[in-house]
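Right after this note come the structures.
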Structure 1
Amino acid sequence: MQESQNLSKPIRRHDIDWLRVILFALLIWFHYAVFSLGQLDGENSSMELFNLPLFVVISVMHQWRLAALFVISGMGTAFAFRRRSWQQYIRERGTRLGLPLLFGVYILWFGIFEFGEKTILLFTIFPGADDMPYGHLWFIYNLLIYSVLLTPLFTHVRNNPDGLVLRLVRSILRAKWGLGILLLPPLILALNGILFKPWHFGEVGMWWEFPRYMIYFLFGFLLISAREEYFPALDSVRIPVTIITPILAIIWFIMNESSEIPLVMEGGWVDRGYAAFSSTATIASFLQSFHAWFWCLLIFSWSSKLLNKPNKWLSYLNEAVYPTYIVHMHLTFLPIAILGAIGVGYYSGMVIGTIFVMIAVMVCFEIVRRARFARVFFGIKGGSDAIYKLFPYDKIEENSLKIFIEVIFHGVAFVMTIGLLIFLIAAGAIS
């Protein structure tokens, strides 16, 4: 991601790029670990204490990993918006987010066979986790909507660098002892939880989670827009958040497991006959918001200190993030089904399966990045100029031979896509 004082002097924030890579890699592990949890059912009950760290890690991580990714997306938008008009930004979002989303809906999730129904669901507000036609691509679905909805504000901020909005953000970031960045964002997030969480279960970015993640996205944009104040503020709170965050995680996990209100962290308890507003629900919303935000501050503050360094692999891995995210779910279910069917234990299966998925998604990335017309559907920028820098194109002089190799890679990309669909079907059959 590029940061610039002006358009002619771009520099990079390597820490934000690294965090994006690391968090999406954790996403692959997280999905494998969560979707294979059913294989723990057969474990001896004496192993429950042994399994506790797993459930703590999964539960706690789920509270902040997506929040941090939406913050990073907002930061990326701030960088991108400096070099684009709002019309260019909307077109770019439509290409980078919209085309992979449509490809996912109609091809990767078989929507072409139920075109009318899936199209209606695509334009349905909060269709529910069982009916959403985009599967795990809900992240880019929400991101596309957030980008469009917030474009007027982004334009205003970009055109008024000394306007009211950024003056307010800067004053918050300059608050003594870092109290502005520590307190105000989670208070806003807590208000969202208090007002909207009682009415419906939050899942995959829907219902009360929809405004929650939009707030994180907006925070990312505003913080980077005021970056001269943001990074010093981040440095000033590094030690406090390092001490406080683990404490919040323990308290959050205990309250989540012991609250007398079911689903107090997920939402929707009114449908179960509980009062919409109560002291317990309010405390839970505050705790949840501070817990997630402090995790964000923790990882962003340490990454800015340790990871803001160039690396020869970073550009490559950063380019791989989006396409590997798109295909990883199709590669996850089959190893879970096979390893479960042959009786491999949960932890052994998780290690084997995660390694397999990691390798498989990178193979898919290497295939797709060499197929010019497939790149856009997997979220990869660039056309012929980009692929001709890659092996084997960079070793070939004749244009006719390059075109022949392109045809081959497009064929391989097509076979790969069919293979992803077969993986999904086979996983369902075995399960």
Structure 2
Amino acid sequence: MRQSQLFTKTVKDVSKEEVSKNAELLIRAGYVYKEMAGVYAYLPLGFRVLEKIKQIVREEMNAIGGQEIIMTAIQRKELWEKTNRWDDEMVDVWFKSQLKNGTDIGFGWSHEEPITEMMKQYLNSYKDLPVYVYQFQTKLRNELRAKSGIMRGREFVMKDMYSYTTDAEKHQEFYDSVIEAYLRIFSRVGLGDDTFVTFASGGAFTEFSHEFQTITEAGEDVIYINREKNIAINEEVMNEKTFAELGVTRDELQEVKTAEVGNIFNFGTVKCEQLGLNFTNESGESIPVHLGSYGIGITRLMGVIVERFSDEQGLVWPEAVAPYQVHLVSLCKETADIEKTDEVYTALTSAGIGVLYDDRADIRPGEKFADSDLIGIPYRVVVSPRTLEQQSVEVKKRTEKEATIVSLEEFRKKPQSFVCS
């Protein structure tokens, strides 16, 4: 991608109403555009980051047997009434409307009910089970407060998976496999060291759940952790019963501020009983299916990554989710020098390395370097009249202060040796 063709631009200042660091930096760097509180548009750079995160999640969901689908966000009132979750006292984040014929509808904040209803068409026998389906979908939640940037939106992208199994044992086996898959996901995006599986309340879902909480001062939750025992408890379920179940005491736990990046719920057979999803077992009996639900907020995860890794200069993307691997910055004006920079660009792209090429001719070097730091791509490669005089390029990691001088010939032959960890 040539930066001269990128329609977005960096900006120095954002509205004082934007109090979250993640949204401020993403707006300034041209990754997102704010429509209103809690509602953001994802621009080319931001979209690439979301797609990188989604692909990591997709790979891990496929690895444990998930099948990807996409459902509609429009929800039928009568379906949710069967489980008592149409009631605003049970679920207070609904966006609701009416069709022109007067039919009441809602806009999906979760999808247990419609996916389970759909499964009635396909799951009849024990031979049809287990089934694990997931989707990446825009959810709508009428949040009272939306002051955490993309970490708490009224509209957001979520990966939600649903498991359908024959019994509690089979459900638990898959539930445990999702925990391991989620931990791999958070490790791959760079958050593994400070993300904990946390015992929590199930809220509008179930009595208890497991959350995945990442330590960050920008978070809205408080959890209590014991790193040695790898135990974490949400503040809302801090009681003697929980301590006894997990084998810890209050004195063993450290209080930390966190952001929830994922959650998983065990519905048992309750939801399928309410909706009439049964299967015939090997004895010929008709019994309800076991349901599990597993979510990761994709846009929220992007916001948490920004909060965790940014610095005073701007964004600092982990390589696995960065929009591009290399920011190629040209300081050249002469045609011959520009052609040599183009050759570096070709060498990088031919090696399969994603490149944002700052080929803008009317921007000062200092401004280009400031933009590069703000955009936060893992490696910066600088080509200038001075480096070309030395038959070299400058290579600098975003997380390091000093650049390395690399032979131009060697770089063009094997660029991945210098810009891949």
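If helix-only ellipticity at 222 nm (-39500 (n - 2.57) for each DSSP H run of 4 or more, over all residues; to 500) computes to -23000, which of 1, 2 did it come from?
Derived from the structure labelled 1.
Taking FRET efficiency 1/(1 + (r/R0)^6) of positions 38 and 182 (r between Cβ atoms, R0 = 41 Å, to 0.05) for each of 1, 2, which is largest?
Once FRET efficiency 1/(1 + (r/R0)^6) of positions 38 and 182 (r between Cβ atoms, R0 = 41 Å, to 0.05) is tallied for 1, 2, the winner is 2.
So if we calculate FRET efficiency 1/(1 + (r/R0)^6) of positions 78 and 190 (r between Cβ atoms, R0 = 41 Å, to 0.05) for every structure here (1, 2), which label has the highest result?
Going through 1, 2 one by one, FRET efficiency 1/(1 + (r/R0)^6) of positions 78 and 190 (r between Cβ atoms, R0 = 41 Å, to 0.05) is largest in 1.
Of the structures labelled 1, 2, one was used to calculate relative contact order in percent (Cα under 8 Å, 6 or more apart), giving 23. Name it.
1
Here Cα extents along the principal axes in Å, for residues 238-365 alone was calculated and came to 51, 44, 24; which of the structures 1, 2 was it taken from?
1
Between structures 1, 2, where is FRET efficiency 1/(1 + (r/R0)^6) of positions 86 and 230 (r between Cβ atoms, R0 = 41 Å, to 0.05) highest?
Across 1, 2, FRET efficiency 1/(1 + (r/R0)^6) of positions 86 and 230 (r between Cβ atoms, R0 = 41 Å, to 0.05) peaks for 1.
All of the numbers you see were taken from the coordinates with simple rules; none came from a lab. Just so it is clear, the model here is predicted, and its values are computed rather than measured. Cβ atoms are built from the backbone, for glycine too; each structure is taken alone.
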